[in-house]
Structure I
């Protein structure tokens, strides 16, 4: 891969293409993933919203619930390159980003890119790797680039990390630090399927894994167009004020040691735009903000030791945020 100098630039937003039916395309991608992930329409929706918002997704739940299947189904539904990284305790940063190897024949070092160089990267069981290996993703997730041996290399566009993790109370896990969690736009849980959905899943897999039947519904250029369209979704000033009041409440709360960062407020802004687009609108409404506060903020805030009473930190964070939302007026 060619080395390039990195400068801060603002990406140009192209004019809308009237022939590009983005609503139909989004619907096809969702339907493709839902054909494998039975009964989890809301989960699939949030995964697509994260992609359109140019963010990264953290899926946390118990083993065997379908976290990896969701990530694989989304990757297969898009005509994009995808790599899977199995995070283990002996994984090294070079196993993720790559390294330079001396080629005796050529008499020079040759760059060998790691699996991070893909459009969609599945970081499977991310909290089973040591913090040193987890940190190899920080620059990639924040800036879509990696720096190795003083050389900065851009990652493919679009770029998305879908990470799965087991609950932190499980054996052999390393809790993700706040700096790592803050780089995930949304955190979601799968939950157990309903009885009828689980029955349908068993029939689907009676002879063959249905994920093998998934056909790509969108190319890399299609995804980039969708991301550009999402950024043009209108957000009224009243909704921005509502969003900022929620953020400010987390920073002033006595129940929290750490409120939402500016990266978090921007994340909520972007997912609200993407959520409106998935709903078929070119403007945001209050529910686009309100309904995404928990998956966008719960993993970012740090609860005060004085207020902590539950073992499940995320559940307690969601309870605090829910209480805040009841006290902030929703714009009409």
Structure II
């Protein structure tokens, strides 16, 4: 089975971060979102993967390369304009070679074992659709399920109109027939070719798509505040809340409060307090007396002495002078662009 990851969107709800960084490369815990997805595909036995790129695509290709460091074999297709999800998947049609394929949107976070569960659920079914439970699926797609199989999907239903709490979780296994259907679609009112419309036609033809519910966390990491929230959730799930790379230098007298991720080459001086819900990526430096909570620092950042930082997303290479005070929170996080 081959795979497709659609990572072409502009990530408008994630702005301003996505003005300078494509959403799939926004880090959560130890890795960008799309790397978590690639790891999941590979763990499920799906190693040949086509990544459909568009917005800031050169950054994605440069970051992922051929995928070999994760055991994947990556190839790329470019969606030049936002023509919809079906259009994006059709760009990989030659790569998929008329077989069933695994598909994920490029901004989905789920527990790593979910990908294996999806592949295993494909046996005895024409395809698989992941679902997660929400209060109202109006921002995504309402999925109606009967006897463990999908009956119908309604893309972005009006708020309060759905009689199901199942949302399309964005990780699927689909038969090749869906590509034939997608190639005949008319644009939606938004002017795009929508993959859920192709899936609806597939269901009308009698295809049996098994519904597999996500166990544990699910997020499409929609907004900057979601990055900070999911950072703590994923650190907890992957490491039990405490994750310090062997190459990091944490001085005696520094305090780490779970959940916390301390990446390669990080230095934390005595008197610093780091956590909860903090990620420090490669080669960051936190100096004496600094206090960090609910914060993500990308690589090569420096937090000077006696700084207080909360509710912040700090991109690559930023240096905070001594005594800097950033009192953010999940409702109003600070967002600092890269310095280089």
When relative contact order in percent (Cα under 8 Å, 6 or more apart) is calculated for structures I, II, the one with the largest value is I
Match the computed value 31, 54, 15, 0 of P(r) over Cα pairs in 20 Å bins from 0, in percent to one of the structures I, II, and report its label. II
Taking distance in nm of label points 7 Å out along Cα→Cβ at positions 187 and 299 for each of I, II, which is largest? II
A value of -6000 was derived for helix-only ellipticity at 222 nm (-39500 (n - 2.57) for each DSSP H run of 4 or more, over all residues; to 500); which structure in I, II was it taken from? II
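Values quoted throughout were computed directly from the atomic coordinates according to the rules given, and no laboratory measurement underlies them. Bear in mind that the values here come from a model prediction, so they are computed numbers and not experimental data. Cβ atoms are built from the backbone, for glycine too; each structure is taken alone.
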